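What follows is a set of structures for review.
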Structure I
Amino acid sequence: MSLSPILDLAGLTLEVNHLARGVRFYSQVLGLELARHDEAAGVAEFVVNPHQTLTLWQPITRQANDERLAPLRPRGASHLHYAWQVEPSDLEPSKGLLDAHGLEWQEINLGTEDRPDWTLYFFDPFGHGLELRGVDRADARQPHFAPTPVQRPPHALPVMGLREVALAFSDYPTMKERLPRAYGFALAKEQEDRDFAQFTLGPHPEPDGNGTPRRWLYAWDPQVGLADMLGGDHALVRFYADVDAVGALVVAAGLPCLRDDHGLAVRDPEGHVFEFIAG
């Protein structure tokens, strides 16, 4: 099996209906560093860590939030489910921080009784589903950019970085064939009881598991999942990759794309737009 050209998760773009409210939430609750706030363009960009970003787009009628990507007609994701990496010891204190911000949360064990893997779920003000997942930084299964603690304000959740993003696909069988063929994503696992696939954002397919520092793309049918989470529609997601290798696959698949000094951007048949940048 050839190596996947996908290296890591670089960034997400969320759609919001009130940009200033989004800036307050992600600055105060997550403690992210605001790098750009442009009300006229409907854009706010945050630095998550030295290698990852989170962007908010407020739609503006007849105006593109990003002129460079406008030919691909991208939108920020709606009701996106995504996860953050945190130290396992920070999960318990995070409950108090969520309470202090007036946010409801659920705690679910994704492991077993013998080897628990506790995670916290909550929502932002726009219906995006967030998750805090403990990561064992000593685990040998390392991503391209290893998770590293980031100094956050005392009132903010102690997130290190983005762990996963979950996208909805209406045509699940076609998606499962297309993502490896047209982009090179490494299919790692499927659930037995649902159309739910896990793609490792790295050179080899590996099963998800307790504490892994690896990062993931989850792809599932448009159903409500665990903790009332939904996969995102018309998402804009950025990945680190071997851009030339992905570009060859995309061209062979005949997908609409653009290539410039920033990297490669592709419009998927389901309406998602994927960006691939050099790692």
Structure II
Amino acid sequence: MKKLLTLITLFILAQNATAQKNALRKIADSINVEGEILYRSEWASGHSTQIFSFGYGEKKRLSGGYFSYETEKEMTTIFFSKNDDPVVLATVKFGHKLDSSKYSIDTTTRKFTGVEKDLHAIRSKAAQAVLNDTLFKFYENTSLNLVPIIKNGAKKVYVITAQTAPDEVLLGNDYLINFDRDNNIIKKTKLHNNLIPLGTGGIDTIEASSHQHLGETSPYITATDICAFKLWKAKTTWVISFIVSAGYVSVWHFRDEFLEILTQAEFEKIIQNK
């Protein structure tokens, strides 16, 4: 009887462990998808800004901002005017493979499409919140990028700190603003407690980076972390990055851009066995 109870206990523990691994895998996949969306938007915005500024500087100075979005056909970035009734000043498009050498630019002034009107509306309300709400922090020699996203009916704007120094990657000082279907703000969330500058390596090769998620910060890696890792992958010597919280360790593998989330116990066991 005692042996049977032991076997039953081991079976239950194994089932629980498998269920936890599956749950963490789903969480990792969800964060990875969100990070990819954010990365693609920021990639397009960054390259489009260079293209527009270099070839159409005079018109670029009339711009009040920009945002990017993806359709089934392409990745699109628009630059809109500063006036009270803004219009699109320029449209830059890339293929889904994000080849910076293959793009089109149209500087014909036009009205927003329906999707663009919604994206502009939530971006504008996010910009007002950033200026008026003390939740949002500003650091010297940095700026805050607004990244509006509408997917499966969910409307949100990520607010992320833009990198300025070439020898570091900035993580943290990032936020998520959620909207209802009528473009009203329903929630504002601080994703990290502070700004985290990490050295890229350079002459002194750094193969691993790490940072902690403490307090109210998510116990897992954030979509903004993944976005930064993917954007600056070529600028670093990193092979792996660890995001450590009280209960979990998120591990981002740079070469194959793979994310795994482990419990602290699992992670410690792996370290002990090496």
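Looking just at mean count of other Cβ atoms within 10 Å over residues 71-78, which of the labels I, II belongs to the structure with the highest value?
I
When percent of Cα pairs over 21 Å apart, for residues 31-110 alone is computed for each of I, II, which one produces 48?
Matching structure: I.
Given a value of 14.2 for mean projected area of the Cα convex hull in nm², point me to the structure among I, II it was derived from.
Working through the options, I get structure I.
Comparing mean count of other Cβ atoms within 10 Å over residues 127-134 across I, II, which is largest?
With respect to mean count of other Cβ atoms within 10 Å over residues 127-134, the highest-scoring structure among I, II is I.
Comparing Kirkwood radius over Cα pairs in Å, for residues 183-222 alone across structures I, II, which is largest?
Going through I, II one by one, Kirkwood radius over Cα pairs in Å, for residues 183-222 alone is largest in II.
Of the structures labelled I, II, one was used to calculate helix-only ellipticity at 222 nm (-39500 (n - 2.57) for each DSSP H run of 4 or more, over all residues; to 500), giving -4000. Name it.
Traced to structure I.
Tell me which structure, out of I, II, gives 23 once relative contact order in percent (Cα under 8 Å, 6 or more apart) is calculated.
Answer by label: I.
No value in this document is a laboratory result; all are computed from the given coordinates. Please read all numbers here as calculations on a predicted model, not as lab measurements. Cβ atoms are built from the backbone, for glycine too; each structure is taken alone.
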